[in-house]
Each structure stands twice: as structure tokens, then as C-alpha cells.
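Below you'll find a set of structures to go through.
Readers should treat all values here as calculations from the given coordinates under stated rules, not as data from a laboratory. The structure presented is a predicted model; accordingly, all values stated were derived computationally and were not measured. Cβ atoms are built from the backbone, for glycine too; each structure is taken alone.
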Structure I
């Protein structure tokens with residue numbers, strides 16, 4: 001399997017200048033059908049709430065990642081809220097597949113691997129949304145391949161470098177400036193406590209998703225998302241899981257994660273998390289832990305690497321008899 005892959009994105013959805021559904025030539029129709037079904041479910045669930053139009057219209061683009069233990073294909077894309085010429089609301093989506101021998105391991109640092117790609121797709125969708133005649137632009141975008149490095153090693157190294165140089169106090173300041181009412185250590189304490197509970201009952205389904213805070217800075221946004229995702233893997237063991245992750249670009253960016261596949265509530269979690277409080281555990285306002293774990297650095301100047309290692313040292317060890 002090639003480390004650097006050449007992949008042509010697929011574009012579909014509705015744009016303000018057209019009445020009908022838009023799909024790029026040569027699109028990956030299997031992937032498009034799957035994501036179109038998911039978006040339709042998300043829109044149906046969103047429209048059940050009064051005031052959903054205001055929330056939808058105010059939302060910005062978000063990035064999508066989906067990986068499962070059953071397939072080497074990792075789906076990735078960018079979604080932009082839009083509408084057609086008649087005002088009917090329907091998102092636009094640019095998407096593609098990346099192949100990986102270790103899809104879950106790749107997914108953990110995929111926000112770093114896909115950061116540049118997501119920015120390019122977001123630019124393409126924003127351009128399409130403003131055009132009256134999309135024919136030539138859509139043809140060009142739908143036939144222009146992109147290069148993606150599917151080798152996880154350089155992305156792992158980029159994350160390690162970030163974690164070893166970023167202090168908790170600096171990330172705290174970034175999270176607060178993005179509108180989150182929590183601290184890095186609070187999120188880690190709550191996250192690892194929840195994940196220890198998941199590891200203790202490996203045969204029970206994971207019934208709720210997670211919402212985690214992200215900074216507004218585009219470069220750190222993807223690195224912090226990868227940091228949170230790498231905290232999950234040690235607890236999941238050999239579970240059959242399907243990770244679906246959304247990285248929002250709202251004024252208060254969030255990472256929305258489901259570990260049991262698509263729910264149809266991801267769009268609500270990204271735009272109005274209060275509407276899905278029963279389906280997601282929101283850690284963007286995680287309080288201080290009631291009990292401090294031993295060996296966890298208390299200095300606000302501790303780097304993320306030290307904090308991660310300390311919390312992971314308390315992870316529930318797999319039981320060979322389970």
C-alpha cells in the first residue's frame with residue numbers, strides 16, 4: 001500500500017445558484033451515497049428543533065473523519081452549510097478515501113495528516129458557493145488529484161514534537177480565548193476516567209459520544225484534535241469500533257467524536273451541543289477533578305507529553321481473560 005497516495009476528491013450537495021443537486025464528474029458514488037445518507041439523517045434530526053434554521057445558517061464549515069476496524073478505507077472530507085436557489089437548506093461536501101493498513105492508528109493522527117487537505121477542500125467549497133456558473137470550476141476540482149501521505153510515522157512525529165513543546169498553561173489560554181470554560185488537565189482527568197469505565201466493560205456498547213474543546217488557531221486546532229484522539233486508543237483494545245469525528249470551525253471550535261458509527265446527531269453536536277446532551281458527554285466545560293491522581297504533574301507549565309504519559313500510566317490494563 002502506497003505511503004503517498006494520489007486521490008481525487010468528490011464534490012456534492014446544493015449551492016445557492018442552482019435548484020438541483022450538484023455532483024462532480026467521476027465522483028466516488030459509493031462514498032457519496034454513504035455520506036449523503038448520513039447528511040440527510042443529520043438534517044432530519046436537526047430540523048426537529050425549533051430555531052434550527054438560525055443555528056444552521058450561523059454555522060461554519062467543519063471537517064469529517066470516519067474510520068472502522070473492519071476496513072482499510074478512511075473517509076475524510078469537509079462540509080459547508082449551504083442551500084439551493086429556492087432556499088432549501090442542504091450542505092455541500094467534498095470527500096475522499098485514504099487507504100491505510102492500520103486505519104485506527106492512522107485515524108488518531110489523521111487531523112495532522114489531513115490538515116492541509118481540509119483547508120484546500122474548504123477553499124473549494126467556499127468558492128463553489130459563490131459562483132453563478134460552477135461548470136468549469138467543478139470540472140477542474142473534480143479532476144484535480146491531491147497528494148496525501150498515508151504513512152503515519154511523520155504525523156506521529158509531528159504530534160510528539162507538539163506535545164513536547166506545548167505547555168498546559170499555554171493550551172489553557174488558547175482554549176479560554178476560543179470560548180471554552182475548562183483547563184487541559186480537567187479535560188484529561190474527565191476523559192481518562194470515562195475511558196477507564198469503557199475499558200472495564202469491553203463487551204458493552206459505547207452509547208454516548210464525546211465533545212472536546214479545540215483552539216481557534218488553525219495549526220493548533222488539528223494538533224490538539226490529534227492529541228485528544230491519541231488519548232482514546234489505549235482504552236479501546238480489540239473492540240470493533242467505527243470512529244466518526246467532526247472538527248468544527250465555529251467561533252468556539254469543538255471535536256465531536258462517536259465511537260459506534262454515525263448517529264445522525266453529529267451536525268447538532270457541532271452546532272448546538274445542548275440539543276444532544278443525552279447523546280454526548282460535553283467536556284468543553286469539564287470541572288476540576290474531585291481527586292488528584294498520583295504522579296500527574298500539577299505544574300501548569302508541564303508539557304502535554306508529560307501529562308499524557310502520567311494519565312495513560314493509570315489506564316486500566318487489559319485483562320487477558322476477557
Structure II
């Protein structure tokens with residue numbers, strides 16, 4: 001997770017950190033090199049659509065909310081964090097002025113300290129790149145890849161302390177939300193896994209077996225006619241039959257593995273451990289099962305395949 005500030009605001013913070021004068025400017029010009037098009041002022045804020053948290057001129061945009069999630073919780077926590085940060089800044093400035101420092105000097109001193117401390121989270125580049133992932137690791141920034149682990153932040157001691165201090169939530173309220181969200185995560189993945197198992201067992205494998213039977217009849221028929229066909233080789237049909245058989249077996253094996261993992265998850269009473277097990281084991285097993293199913297989808301003919309194909313859903317109106 002990083003924050004995009006844009007070139008202008010970044011330059012101002014860098015100047016304050018270095019103890020130099022800082023000012024906003026609109027002097028940068030974009031020259032497209034085409035005589036028919038006018039020169040334009042460059043927008044220093046840009047939009048950087050790869051950033052999860054971007055400053056866009058007069059506001060910050062937090063873009064890390066899931067499509068099915070409400071923005072209310074994120075807004076609540078962000079507002080509490082801003083309020084707590086202002087409390088910290090105010091207390092430090094008052095401490096400096098209490099020692100006899102001028103207000104302006106105290107403000108710049110405190111700002112300089114916090115600009116240096118927060119520098120690792122500022123990034124104006126491409127957040128989708130592997131280079132940023134490596135750079136984030138060098139900056140010791142957390143890289144949390146799924147909800148099962150991200151939800152731990154709700155009950156992290158420093159976060160509980162801050163939210164209680166700001167009278168936003170009590171410890172009990174945070175723990176209740178934590179357990180509720182873990183349950184939602186687990187249930188959602190269990191439903192998806194059960195649906196995948198059901199579709200594979202009742203639709204995909206039967207369709208593949210039906211196609212396999214047709215291929216078996218075809219290969220047997222070709223073998224009986226081989227002499228009449230003048231010794232024609234029909235290796236393509238045999239290879240297709242072998243591949244379909246392999247894919248059916250893979251579907252069966254991976255479905256059984258997924259079912260076994262589901263049984264293990266259902267026996268876990270600790271919600272946090274269960275959520276992490278679902279994320280680390282059940283979701284990868286679902287991805288593994290998808291591979292042979294996807295290959296069967298593009299191999300079996302339209303007459304035998306019982307489900308809408310991606311090509312039909314995306315491109316056929």
C-alpha cells in the first residue's frame with residue numbers, strides 16, 4: 001500500500017524536509033510537438049490510476065475498496081486516523097512552542113520529522129509493476145495479498161489503541177467486526193468452492209465422459225476400417241482421446257482434494273486459522289481445479305459442452 005501525491009506536492013514535501021523554500025507552480029508546459037495543437041499546462045497532480053491512495057488536486061481518493069464492500073468502514077477508519085494524526089501534530093507543536101520555539105519554526109520542525117518518517121509510503125510510479133513490489137519490500141512495507149491476513153489489522157494492538165483513543169470504536173466492537181468479517185470471508189469461499197465442486201461433478205465431468213465415449217467409438221471404428229483406409233494413421237484422434245482421459249482424471253483428483261480440504265476447514269473452530277486455511281489451501285485448490293476444466297471447455301465440442309463458454313458470454317451478443 002502506498003500513497004501517490006503527484007510531482008508538485010512531492011516537491012513541496014521534499015523541500016520542507018531539506019529545509020528549503022517551497023512553492024506551488026503551474027509553469028510546466030506539455031508540448032506535443034504538433035503545430036496544430038496548442039501547448040498545455042501540465043497537471044502536477046495527475047491521476048495515477050495504478051495508485052490505491054492518490055491525491056488528485058483537492059482531495060485524496062482511496063481506491064482499495066472491494067466492489068461488493070461498503071465504503072463506510074474505510075471512511076470511518078481513515079477519518080479516525082486523520083484525527084489522531086492531527087492530535088499528534090498538535091501535541092508535538094505545543095511541546096516545541098512550550099520550550100520557547102516560534103510557532104512557524106515549531107511547525108516546520110514537526111512537519112520535517114513526520115515527512116521523513118512517512119517517506120517510505122510515498123510512491124509516484126506504477127503500482128502494478130514488479131519493480132514496485134521489490135521496492136516496497138526494500139522499504140519494509142507490508143504486502144498483504146488477501147483478506148484473511150488483512151483483517152488482522154482490525155485487532156492489531158496499535159490500531160485498537162488508536163480507534164479507542166479517538167472514541168471511534170471500543171475493543172469489543174472491533175473484535176465483533178473482526179469475527180463477523182472472518183465468517184463472511186470463510187462462508188463466501190466455501191460457497192464458491194461448493195459451487196465449483198457441484199458444477200464439476202454434475203456438468204463438466206459427465207460432459208467430458210460423454211465426449212470421451214464418442215471418441216472411443218470413433219477410434220475403434222477407425223481401427224476396424226484401417227485396412228480399408230489404406231493404413232491411414234489416425235494419431236490425432238488417439239492423442240485427443242488420451243488428453244481428454246487425462247483431463248477427466250485431473251478433474252477427479254483435484255475435486256477430491258478440494259473436498260478433503262473443505263472437510264478440514266469445517267472442523268476448525270478458530271475463525272482466524274480457518275480463514276487463513278481457506279486462503280492458503282482451498283483457494284489455490286480451486287485455481288488448480290480450474291485449469292483442467294478450462295482446457296476441457298476449449299476442447300469439447302459445442303454440442304457436448306453444457307455451460308456457456310467465455311467466448312459466448314464476452315463476444316456473442
Structure III
């Protein structure tokens with residue numbers, strides 16, 4: 001496959017802070033790449049260097065075989081930053097028209113509006129849009145120029161479940177029409193469903209780069225779900241690295257070796273029922289690879305998210321986090 005963009009032994013410093021540390025990464029045409037990592041891992045810095053907004057401290061960044069600073073290369077690039085900034089007095093249709101005039105062969109305003117569900121908003125000033133509507137417009141603008149490569153930094157932050165799914169459907173359609181997409185997201189279940197390739201970053205370095213399945217297989221974490229009235233005894237069995245307690249005695253235990261855990265469970269005589277076992281999710285693999293753990297419990301925790309700050313005392317184990325995010329949204 002054709003390499004559209006490349007980072008070759010790239011390092012980026014901000015004073016004494018090493019944001020990106022010797023990263024080598026190729027982005028191939030026709031792919032959807034999920035770029036994951038906790039806050040401060042270097043994901044956004046990588047995207048800004050690909051966009052030509054920052055230069056590496058060392059190493060080389062190339063975009064379509066040229067420099068990201070060359071406007072001719074950027075003609076083929078679309079992007080959405082984490083922060084949405086739109087001129088508040090311009091109407092949605094005017095913003096789409098304005099962005100389109102920067103490209104040689106843009107999509108029509110009508111086509112963009114239809115693709116991203118903006119038809120009812122074309123005459124509304126952007127300052128009157130809700131946060132989710134602004135985010136949807138911001139992502140739509142990344143595709144106006146029919147780019148070969150699109151960089152989406154946390155594109156669905158602030159959107160409800162239905163709006164996220166609608167937006168991802170639109171992104172998939174654009175990918176099917178030829179766009180290559182790089183996306184960062186803290187909604188890991190979406191990356192698991194969307195991305196063909198996952199790059200996990202931690203402390204400025206690439207710590208995993210493979211298909212979603214292969215990244216998950218890099219960790220042996222398994223979920224053992226059962227019903228028991230003695231969860232503390234189960235937690236003390238060999239190989240248990242975490243747990244998540246549910247209602248009516250249901251519990252999920254995380255173990256590196258589920259077979260051994262089940263053998264030890266039977267030997268212990270602890271009463272249990274309704275046992276099921278499944279493999280790790282992308283979120284669990286991500287947390288294991290990045291080493292994010294709760295200092296008090298030693299169990300995996302979700303990395304901090306600047307858009308949805310979560311105090312350490314409130315962090316939970318993997319199975320409850322998704323439900324809590326949906327409830328709190």
C-alpha cells in the first residue's frame with residue numbers, strides 16, 4: 001500500500017518536556033488507523049506535526065512525499081482539532097462555503113450537509129449551535145476538500161450515543177469513497193469497531209502497532225464472570241488482577257490465566273454459578289499496555305481525559321466505566 005504520511009525517528013520537545021520520543025510511524029492509503037494513548041502520550045502532538053503546525057525537534061515528518069509545511073501537500077489533507085473554534089456570526093452554510101474555497105475540488109455545501117446531517121442548520125449562526133452540533137460541523141469541514149488523508153482528534157467528544165453513531169457512519173462512508181482516516185478517541189469501544197489498525201502510545205513512544213485483534217492478543221487478560229456471595233475469597237485466588245462487582249451477587253474477575261482461575265475456584269469450594277469466560281477488549285488491552293493502574297487497588301483505571309476529568313478516587317474497573325460514561329453524558 002502507498003505510504004501517505006511518515007514519521008521517521010521523530011522527537012518533539014516542549015522545553016524540558018519530551019512529548020514525542022523517537023516515533024517511527026507509517027500511514028498507509030485506504031486504512032482507518034486508531035491512535036490511542038492516555039492524556040499526555042503524544043497523540044495530538046503527532047497530529048499537529050503531520051499537519052505542519054509544529055516541527056519536530058529531531059527526525060523527519062513527510063506528507064504525501066513532501067513537507068507538511070507545503071500548502072500543496074496540505075491541499076490533500078483534512079483535519080479536526082480537539083477544540084472546536086468557529087466564527088460565531090457566520091452561518092453554517094457560509095462556513096462550509098468558506099472552507100470549500102480553499103480547495104481545488106471541494107464537495108458542494110449541499111453534499112456536505114446531507115452527508116453529515118447539517119441540512120436543518122445551514123442558515124443558523126454557528127454561535128447558536130449546541131456543543132454537539134459544533135462538533136459535527138467541525139468534523140464535516142475536515143472532509144469538504146475531498147482529502148486523501150483526514151486527521152480527527154477526539155472527533156466525537158461531547159456527542160451523545162446516537163450522534164456518535166451517526167457521525168461514525170458518515171466517516172465510514174467517506175472512507176469507503178477513498179479517504180484514509182487517522183482518529184484519536186477515548187471511546188475505545190468505537191475504535192475497536194471502526195479501526196483496522198491500532199497504534200498505542202505511552203510516554204511519547206509507540207508501544208503497540210498492529211491490527212485490533214493482534215493488539216488485544218498482546219495481553220492475556222481474560223474476564224471470568226460469575227455469581228457468588230463470596231467475591232472477596234474469589235479475589236484472593238491466584239491470578240486474579242482485578243474485579244468489578246455487579247448486582248445480585250454477579251461479579252467479573254480479571255485474570256491472566258482463566259483456566260487456572262477456574263481450577264482454583266473449584267478446588268477452593270467457593271460457591272458460584274453462571275460462569276462465563278471471554279477475552280480482553282481493546283480497552284482492557286490498552287490499559288494493560290499503558291500500565292494505567294489505580295494506586296489504591298492496583299486495578300486497571302481509565303487514563304485521565306481533559307474533556308471528561310475524573311478524580312482518581314472515582315475511578316472504576318473496566319466493565320463499569322462505559323456504563324458510567326453513558327449515564328453521566
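Kindly point out which one of I, II, III the value -13000 was derived from, the read-out being helix-only ellipticity at 222 nm (-39500 (n - 2.57) for each DSSP H run of 4 or more, over all residues; to 500).
Comparing all candidates, it corresponds to I.
Name the one structure among I, II, III that mean count of other Cβ atoms within 10 Å over residues 77-84 of 19.1 was derived from.
It traces back to III.
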Determine which structure produced the value 56 for percent of Cα pairs over 32 Å apart, calculated from the coordinates; the candidates are I, II, III. II
